[in-house]
Each structure stands twice: as structure tokens, then as C-alpha cells.
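Any read-out appearing in this document is the output of simple, stated calculations on the displayed coordinates, not a laboratory observation. Worth saying up front: this structure is predicted, and the values here are computed from it rather than measured. Cβ atoms are built from the backbone, for glycine too; each structure is taken alone.
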Structure P
Amino acid sequence: MTNIKTVGVLGAGLMGSGIAQVCAQSGFTTKVREVSDALGQRGKANIEKSFARAIEKSKGKVTEADRDAAMGRLSFTSNLRDLADCDIVIEAVVEDIEVKNAMWKELDGLCPAHSIFASNTSSLTIAAMAAATTRPGQMVGLHFFNPVPVMKLVEVVRTVTTSDATFDAAYAFARQLGKEPIAAKDNSGFVVNLLLVPYLVDAINALEHGVASVEDIDKGMMLGTGYPMGPFTLLDFVGLDTTYKIAEIMFDEYREKRYAPPPLLKRMVLAGMYGRKSGKGFYDYTVDPPRVNDLGL
């Protein structure tokens, strides 16, 4: 089994910075690569903010000393070559197979033979990335959930070519990060999104068909099923643009109507209404407390 000591993370966005934080916090030397130094520093600032929240809320479980130690294990770069000595590289960039594979091809020629390549993709197949390398046996999926420092689940995804040693090492690594891994086959959406995306799509379709209001659908699913948040609150949290992209990829893969992005979702994304991160989605977050947006339905 690969002895993982040094971790590379591709991307310092929301997911990448979260993955980098938990890796460094778990004792791993962690190198984060972004396309520019400015974006890398933005990712570093987000990690520092995340630590500040954790210190405030954990009541002593996370200390300033823990933060300082973890930040000392983190480094940021805009050069892929700086990840050449990593035992595992975790990719968390845009859901575009060409962008991902361009990096995998370059890293394939840089990293040592034992290095494991892992993708945090939520909808693309791992096999499509493995085919771009000369090490398909060492390609695996490690799908984390947002926010990474808080959410316990990691889907460990095995392709038809993933070796037992690679899968076992990735599964053990997830546990070392304090996560609860589950095994998944390499189908688009894996376990969670395979079931979650149709639920979110159905909620938007129900709203468009006048079944009930945003507030009542959210309240119904929370109080009727015990979910911590309703589908529209969850959509705004995940990001409508992210959900749209995932639904498009899954519909392209399966050609089943239940994965097709609804027209309302497309219109909202085109209008720049991405949810919490843009200030407006199904709810308006520019006011406190947030209120339901007028979507003209």
C-alpha cells in the first residue's frame, strides 16, 4: 500500500481549499496548485477564515496552535511541477474533462510511479480521466462534500482499471482525514448525486408546475422527511450553476429525463442567480433574513 506523506491539491476554490485544509490538519504536507498566485492566496485566505470559524465554534477542540501547525504544512504554487513529489494528487477544478485531463497528462510525466491520482469530480466518470494517463490502475475518485472540513462523507470511486492497492490506499487515506468513506462504482453521480440530482430537479419542476411555493416545498420536505434543509435552500447552498452543470453531465451520460436541467434553472443561471455565492437564487440573501425571490412564476 502506498505510504502517503505528501498531498497535492489541484485547485484552491471552495472544494480545493477545504480538501487542502483537512489534509494539512491531519498531518500531511500539502501543496496546493492554482492557475495564478493571486487565486492561490485567495484560497489561503479562505482556509484561514475556515480555521477562525472552527476555533470559535469548536469550544477548544480546534485551537490556534492546531491552525498554526496546519498552515505550516501548507504551501501554494502556480506551477504544476511543484507537485512532482506528491504521493497523491487530488483534483478539484472546474467540471470540464478537457481541463482535468490536460493536467493529468502533464502530471503523469512529472510524478513518480507510485503516485495516486484522485479526482473530486461529482459527475464525470473517473475512467474518462484514467484513459488520459499511463497509470489507469492508480486513478481513483475521492468525492468530498461541501463544506469539506465539516461533512464526514467521502465517496471512494473504483473504475474498472483501479487496482486493489490503489483503492485500499485511497480508502485508508480518507479515514486518516477523519472522514467516513463509502465505496462507489464509477457511474456518473456515484451514490449521492445519482439520487440527489433527480430530487432537486423534481423540486424545480414542481415549482414551475405550480404544485406549491418555494417556502412550502422547503418546509414540507424539512418537516415531512426530517431533512435539515429543503431542496431550494440546498440548491442555493450548492450553487445553481454547479447543479446545472452536474445535471447536464448526468443527462448527457444517462439520457434520462429525471436528470435534465429544468428551463427555470437554466434561466436563473443565465441571469447570474447562482444562490448564496452570488447573493440571489431561489432566495434573496442581500436582505436579513433572506426572503423568497420573485421569479415571475
Structure Q
Amino acid sequence: MKIGTVGIVGSGLMGSGIGQVVATAGMRATVVDVNAEALTRAKQAIDRSLDRLVKKEVLTESDRQAALTRLTFSTALEDLAGSDLVIEAVTENLKTKHAIFTTLDTLLPRHVLLASNTSSFSVTELAAATGRPTQVLGLHFFNPVPVMALVEVVRTLLVNQEVLEAGVDFVHQLGKVPVQVRDGGGFVVNRLLIPFMMDAVRALEAGVASVGDLDRAMRLGAGHPMGPLTLLDLVGLDTAALAGEQLYTEFRDPRFAPPPLLNRLIAAGRLGRKTGQGFYRYGDGDPTPMEMGQ
């Protein structure tokens, strides 16, 4: 099962990032989104990202141009019919994902493999919504996709071993590192990471330390590249809370549940870097830790 042409459903941070790494790895990629404006933003984001790689001498200008020629953008799912693999990378909404998998199963030839980039939902459940459950796997990329080396390759209860191996080979083709994980809430990374970040918010709520000192403690005392509150701002507070709620629903472990402070920040529209404010305020200079009363 050699994968040479890839479709991506969703053109947000994850979808555009996956499209970029597929194209730079020498494969053809078609990014589909129902929102034409979102596709325009995705094209611009990929252009900026490739420009940065050229400036850093990671890519040559000819590599950049070649990658762009391998990228196609469309608002029609029908344009994915020529793909060997289609990756769903839309927002974490189970109803939306179900609908996409059902539609893709109807539209695409029977040999096409389907994958989800979900970080929290059951891939087995998505596979069962199709008529090709043995050809569905999870491919969980991490943000920012062009930078992060890891991809969790998720094994469902139904997937064919040959399909799983094709997924592992595809990740290697991208120059990334696959880890095989069993389908289950949070897989490996989020199952360990979500309670860590939620505990950091609880420590802040309890007055253990300030925003800046909590992050400094974990960077300098535990060797983490960034503190948990900085990481929450990067991930997006709403995204992390959604993952936590899903994991809490599955495991009923209170450490997964979003703390009240996190929910209040979300209600206030302070979602992290993407809104300019979260646990930190973002502007032209270095991020500034915010007091929770601000």
C-alpha cells in the first residue's frame, strides 16, 4: 500500500500543516474545506511557513516551488477521489467527524484509506460509521505540524494490519517518527499531558505560585521546553478543555476535568495565543504573565 496522493479534510492549523508536510515530502496533497476564506488563509499560512524554511536554509527555493505545485485546494470533497489516503483534520466535534466519514465512505473508491487526526475521540467509533472499517486508522499529528516530529498511529479494534503498516510507512515518508498506540482516550500524549496541564491550572487557582513562576519551575526544575501554562496558551484553552472533557467522560477521573478557572478564561474569550490573551498577554514583545484578575 504505497501512498503517493493524500487528501486532507479541514484547512485549519492542523489541516494546512499536514498538507504542507505531505507536499514537501514529495507527495501530492489536496486540502478541502467548505469555507473558501479558510482555504485562502491556509494558502497564506503555508506560503509563510515555506518562506521561513527557505530563510532558515531547511528548504531551497526550488524545493519550495516544487512543494507548492504539489498542493491543491478545493471546496469539494469529490476532488479527493484520486487519493490513496484521506485524513480528516476538522475541529474536535464528534457529530461533524461522523458526518465527514460517512460522506467520504460514500464518495471515495473502495481502496482509499481513511484516517482521523482526532486527539480525543474513538477512532474505532469513526471506523464503524463507514463501510470500510478495516481501512480506517488514526494519524494524530501535533501542532505545529511542520515542526513536531511525532505522529501517533492509532490501531483500532477493526483495522487491517496491512493498513496499519501503510500508516507507519507514510509517517516515515514524511520524515516524522511514528509511535503505534491502541485506540483509547487521549492515546499516549494527551492521556498524560492533559492532567498535567489541568493540575497546573489547579495549582494556580490554589495560589501555589504565580503564572510565571509555575512555568519557570517546570522549565528549570523538570527540564520542560515550556511551562504548562505557556503550553496551554499554545494549544488553545478551549481545545485543551474540550479534550479534558472528552477524557473525563471516558475515564471519570477528575484530573481530566477542566478546572473552574480554565472555564472562566474561556468564557471571557481568553483562549491563548490565537486571541492574544490567555495566561499570558501576547503582543510585539515577550509574552507578559497575566494576573487572573486582569
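A compact table of results
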{"read-out": "Origin of the derived value 20.8 (mean count of other Cβ atoms within 10 Å over residues 225-232; candidates P, Q)", "value": "Q"}
{"read-out": "Per distance in nm of label points 7 Å out along Cα→Cβ at positions 65 and 281, the highest-valued of structures P, Q", "value": "Q"}
